[in-house]
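Below, each structure is written out as structure tokens.
Quick note: the coordinates plus some simple rules give every number you see, no bench work behind them. All of these numbers come straight from a predicted model, not from anything done at the bench. Cβ atoms are built from the backbone, for glycine too; each structure is taken alone.
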Structure I
Amino acid sequence: MVLNVNVPSRRVGNLRGLRLAGLASFGAVQTQITEIGGGQVGISYSEPDYSGEPESDASLLAAGWATLTPLKPVCEAVDLDVTDLLDP
């Protein structure tokens, strides 16, 4: 298990406490790519709206809470034999 801990950028005395939180569905920045025309594309960045996820880590951080999220790490499964999946 890995513990993901986030702390808002504020003075310790202004922290509201520590909350268990799920991960927000988007990261800190959303990217949108649009075709402008003539082979050119436009890229825009925006901060996601977390108002629909009030118990997410991002929403709680914005409200002044430090957050704790337990994670299961992704790692190589060296104990699994998948050679049958390869072409002969």
Structure II
Amino acid sequence: MKTLRVSDSAHRKLTRWLGQMMAESGKAKTYSDVLEALVSRAVLLSPELVEHVEEFIEGNKKFGYVTREEFFREAANEKITESSKTKES
């Protein structure tokens, strides 16, 4: 077992994830479970792409995005839906 040092801000975020994971599963979870889930789901994006998305979100409030995660989730869902429709044709 290893020890990690994290900032107070990171600890709060990890604790939030921990609570969410326990609520979803109905089972006790650990910080290690949270880190494993985050690492296994992580998608590495270039800083330039992230910057473009943040600028888009900031400049286009009318679309209702508040976070990058919302933007990427919707973009992925739209692409999958679009691909499914193309396959059906």
For which of the structures I, II does the calculation of helix-only ellipticity at 222 nm (-39500 (n - 2.57) for each DSSP H run of 4 or more, over all residues; to 500) return -1500? I
Between structures I, II, where is Cα Rg over 2.2 N^0.38 Å, for residues 19-66 alone highest? II
Quick one: distance in nm of label points 7 Å out along Cα→Cβ at positions 3 and 75 came out at 1.8 when computed from one of I, II, so which one is it? I
Suppose relative contact order in percent (Cα under 8 Å, 6 or more apart) works out to 14; of I, II, which structure was it derived from? II
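Where does the value 2.9 come from, among I, II, when distance in nm of label points 7 Å out along Cα→Cβ at positions 11 and 59 is the thing being computed? Mind showing how you got there, number by number?
Numbers: I: 2.9; II: 4.0.
The structure behind it is I.
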